[in-house]
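Alright, structures below, take your time with them.
Each value in this text was obtained by applying a stated rule to the coordinates, not by laboratory testing. All values reported here derive from a predicted model rather than from experimental measurement. Cβ atoms are built from the backbone, for glycine too; each structure is taken alone.
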Structure P
Amino acid sequence: MAYDHEVLVVGGGIVGLATALALTRARPGLQVGVLEKERAPATHQTGHNSGVIHSGVYYRPGSLKARYATEGAAAMVRFCREQQLPHEVPGKLIVATAAAELPRLAALAERGRLSGIPVTRLTAAQLREHEPAVAGLAGLRVATTGICDYTAVAARYAALAAERGAELRCGAEVRAVDRRPDGVTVRTADGTELRCAVLVNCAGLHSDRLARLAGDDPGLRIIPFRGEYYELAADRRDLVRGLVYPVPDPAFPFLGVHLTRGIGGDVHVGPNAVLATAREGYHRRTVRPAELAAVLAFSGTRRLARRHWRYGLGELHRSLSKRAFTAAVQRLLPAVTAADLVPAPAGVRAQAVARDGTLLDDFAFAGFDPDRPGASRRLVHVLNAPSPAATASLPIGREVARRALAALAAEA
């Protein structure tokens with residue numbers, strides 16, 4: 001087979017573009033292509049991102065999320081500084097508002113210690129010194145948490161990869177994948193056929209569908225969860241100086257309603273987490289019946305719902321009731337009122353769920369793996385890369401590139 005690209009990446013979000021950049025850096029002259037179904041890159045999870053550079057303190061020490069977030073946070077700050085992209089490193093507070101949360105707060109401090117993340121314990125009085133309007137019994141300060149503009153970061157990844165010869169094609173939705181011993185052929189919505197030696201799946205919200213299209217059963221489904229935000233009215237932004245988070249429930253990958261001062265000075269409040277009625281369901285009025293039916297028919301969705309229905313009802317209540325959402329915010333920020341909260345754009349989290357209803361709590365890859373003989377050839381899949389994937393995009397990109405280059409070498 002004559003190849004149009006040696007490695008073809010599907011998905012022009014921050015992970016796909018970081019992978020393209022890593023490939024071109026690792027192998028100068030490599031023929032790399034990136035297909036993005038939208039008219040511009042970084043329009044889904046990357047473009048609906050809070051902009052937080054996560055420290056990695058939440059994640060199990062030794063997990064990919066902990067390793068890649070810790071490494072990625074430092075790498076992201078260096079990248080933004082070198083590329084003169086807007087960023088700040090104000091640190092963040094994790095605040096316990098009830099006595100029952102204090103043991104979990106202590107466990108987070110221990111996680112930080114084990115992962116090498118600088119964490120400072122704060123009393124209630126010390127919390128008030130950092131954030132006078134925030135209420136809490138005790139807290140942690142994580143100095144390495146930052147903020148940036150991930151859309152700008154992704155654009156710079158794309159530009160740097162292009163300088164090294166990578167080709168980004170927008171408006172190129174993949175409709176068919178033909179996997180053969182001598183290569184992979186991809187057909188896009190306009191009928192274009194592209195041939196490659198190795199196909200890399202960084203399709204985010206559609207990564208499980210692309211894996212099945214390529215003939216691989218990932219054993220999971222991407223379930224879209226909409227995260228709905230408000231922001232503080234401009235005249236109330238002074239209530240929050242930096243980033244303030246509650247103590248998360250370890251049973252869920254969601255961090256709870258938090259307060260995030262963005263790179264432009266705006267303060268986002270949220271998100272909640274409700275089942276979206278479409279993979280790209282950024283508004284509750286967006287319903288795609290076939291996608292919703294597929295989610296509801298999946299055994300993992302039903303088992304997840306049975307296991308966590310009380311949590312889900314609480315999230316739905318906060319979605320439908322601004323009063324309930326405001327009450328959740330007031331646990332951290334008592335002075336806030338419903339009138340202070342202005343609707344802001346929502347995001348959608350591509351959360352992988354196993355057939356038994358388990359929410360995958362770590363990054364997940366499939367396909368060719370040089371460390372596991374007999375793995376699927378010519379394909380590399382990124383199957384679970386929600387937050388903190390933007391923070392961790394540079395190390396994730398290097399890992400995916402490593403696998404793709406090993407697959408390429410195996411076929412040489």
Structure Q
Amino acid sequence: MVATTVAKPAVRPEWIMGSIFAVFTVSNAPAPLYVLWQREMGFTQTTVSLIFVSYIIGAIASLLFGGRLADRAGHRSVLLPALALSLVACALFAFARTPLWLESGRFLIGVGSGAFGAAGGAAIAELCGPGGRARAALYASVAPVAGSAVGPLLAGALADFVSAPTSLVFAVLAVPLIVVAVPVSRTRRRPDVPPGGRLVEWPRLPAGTGSVVVMAMAVAGSPFALAGLFISLGPAMIADLLGNDTRLLAGAVSFMVFGAGAGSQVLASRMSTYRVARVGLAISLLAAVLIAVAVGLESIPVIIAAALAAGLGQSLAQLAGLQLARACAPADRGAEVTALVWLAGYGTVGAGILGMGVLADEFGLLAASYTFCAFFFLCVLAASVLVARRRRTVDRLTS
């Protein structure tokens with residue numbers, strides 16, 4: 001009998017998880033600094049929204065094309081350029097002089113985040129192998145949430161306690177990006193399946209999976225917007241509506257959103273996908289109510305509770321959406337289908353925050369906050385009803 005050996009992966013999946021963490025740490029680090037830049041440069045809430053939306057545009061552009069490119073040309077072809085763009089974004093944030101610098105930096109880190117959300121997740125899935133599907137989904141979902149938590153907390157702490165915080169924080173965050181370049185360079189260079197079609201093409205729903213992928217997108221979408229509020233207009237809400245202007249609090253609230261989310265995914269690893277989706281959506285409904293109550297009562301404790309609920313709900317819903325999408329995706333379309341789920345989240349939060357910023361300048365931040373919460377409460381409710389009606393499908397695919 002001839003013994004057979006299984007080739008070890010060129011790099012451990014934990015390294016790719018770390019690279020996703022590093023990129024997403026940079027992506028949300030600007031959150032508590034917007035108020036400082038706003039005072040220095042003198043721009044409006046609509047401009048804050050546009051800076052945030054620049055990130056969304058970059059992420060969507062990357063998700064539209066990066067997933068398919070990674071499937072056809074190899075993960076390395078997408079991830080290494082994304083790391084380089086993330087480093088350029090750090091430089092733009094560190095030396096920003098006008099809103100255009102911030103918009104450009106947000107766009108580039110959006111491209112990097114989108115690439116690592118889709119291609120990075122697919123690379124982890126490949127490195128974990130067929131038997132590690134659950135672990136791969138957990139890694140790919142926890143890493144961006146954890147990075148999104150650490151970035152604003154670090155930025156908020158530096159803003160209150162050191163001089164030139166906007167320069168120092170991005171110099172610090174550039175270091176991990178450089179470190180992870182080596183393991184990222186050892187990911188798959190060429191696909192294992194014969195390439196077909198154009199490298200740059202709009203992502204498409206694989207045949208026979210349309211209704212499931214759309215459901216995954218609905219589950220992940222609206223909770224994403226509620227959590228995204230805390231890294232865009234959230235600091236302005238805390239400063240203007242709640243009367244607290246410390247950058248550390250703004251960063252800590254953002255940390256609670258995503259820190260709670262990272263912890264919840266570990267705890268949810270033994271739950272069924274259907275249960276994760278239902279619990280995540282239910283908590284997101286609570287978050288929408290708590291945000292409205294917090295701004296109405298001008299209550300710091302309630303906004304903290306809202307942040308925790310938004311983070312828990314978004315993280316669980318995102319995990320369920322990714323598990324659903326990957327369960328129905330063909331082997332050679334993993335990054336493309338993953339990109340569609342991320343696309344739903346980014347598209348929803350971008351439209352929501354931009355709309356809220358315009359409403360805030362026109363009718364005030366209080367009215368805009370109420371409108372935002374009411375709209376996304378209804379969106380999350382609709383997603384919850386959809387999942388409940390498709391329980392058998394969800395259980396069949398993910399059992």
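Source structure of the calculated read-out (helix-only ellipticity at 222 nm (-39500 (n - 2.57) for each DSSP H run of 4 or more, over all residues; to 500), -26000) within P, Q: Q. Tell me which structure, out of P, Q, gives 2.8 once distance in nm of label points 7 Å out along Cα→Cβ at positions 43 and 275 is calculated. Computed on structure P.
Supply the structure label, taken from P, Q, corresponding to volume of the Cα convex hull per residue in Å³, for residues 75-170 alone with the calculated value 88. The structure behind it is Q. To test your reading of the models, identify which of P, Q gives 18.9 for mean count of other Cβ atoms within 10 Å over residues 27-34 when calculated. Computed on structure P. Looking across P, Q, the calculation of mean count of other Cβ atoms within 10 Å over residues 147-154 that yields 22.6 traces back to P.
When distance in nm of label points 7 Å out along Cα→Cβ at positions 139 and 219 is calculated for each of the structures P, Q, the largest result comes from P.
When Kirkwood radius over Cα pairs in Å is computed across structures P, Q, the figure 21.9 traces back to P.
Structures P, Q were shown, and distance in nm of label points 7 Å out along Cα→Cβ at positions 83 and 163 at 3.5 was computed from Q.
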